[in-house]
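Take a look at the structures listed below.
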Structure I
Amino acid sequence: MIDEFQDTSTIQWKNFKVLLEKTMSRENAGNLIVGDVKQSIYRWRSGDWRLLNNIDKEFNKSAKKVSIETLDTNYRSDRNIIEFNNAFFTEAVKLEIEDLKDKCPE
């Protein structure tokens with residue numbers, strides 16, 4: 001399993017790819033790559049979300065079976081947390097805009 005794959009660099013990918021190909025050559029072997037291109041935050045250390053975005057093309061060209069599953073449920077946050085954060089940041093943005101207007105009058 002490789003988690004947070006969206007932050008993988010090209011150098012890391014070259015190493016991972018060899019290992020993945022080796023395990024994929026075995027019968028009934030499986031690999032799990034987890035990531036979300038929208039959560040890529042490590043560009044400063046050469047993380048490249050495009051590697052994850054193109055992973056199916058990378059392996060399908062060599063006739064390897066790749067299955068992409070999109071998860072539409074967030075299991076990390078409770079509804080109350082999401083509602084609080086949405087309300088909090090909606091108000092925080094309004095306060096920030098007012099503060100900027102005070103500091104930078106037209």
Structure II
Amino acid sequence: MVNISYYNPAYINSLFFPEIDLLISVGDNIDRGPESLDVLRLLNQPWFTSVKGNHEAMALEAFETGDGNMWLASGGDWFFDLNDSEQQEAIDLLLKFHSPSTYY
């Protein structure tokens with residue numbers, strides 16, 4: 001089992017073969033450090049999927065309501081270190097969690 005919050009591509013690639021394996025995250029992919037966007041980018045890979053954790057839910061709620069205090073207090077400050085295009089990319093990736101196809 002890998003803690004995806006501490007994303008290390010070389011380590012992950014040594015543990016599985018993307019041609020035949022599927023990496024499933026149980027959520028909370030963000031808010032654990034500056035690599036949050038890199039971890040979200042894994043959603044673009046055919047060998048990666050994730051359920052929505054409470055940190056993804058807090059981020060989505062912050063975008064929907066405009067109240068991000070809970071999210072910021074829980075580690076969401078990484079988002080504001082991103083440039084505008086990276087912020088939009090993060091939002092687009094987080095919105096994938098609204099799709100029923102991301103759940104098993």
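The numbers here are math on the coordinates, done by the rules we state, and not lab data. Fair warning: this is a prediction, and the values are worked out from it, not measured in the lab. Cβ atoms are built from the backbone, for glycine too; each structure is taken alone.
Quick notes on this one:
- Structure from which -15000 was derived, helix-only ellipticity at 222 nm (-39500 (n - 2.57) for each DSSP H run of 4 or more, over all residues; to 500), options I, II: I
- Origin of the value 18.8, where mean count of other Cβ atoms within 10 Å over residues 35-42 was derived from one of I, II: II
- Percent of Cα pairs over 16 Å apart - highest-scoring structure of I, II: I
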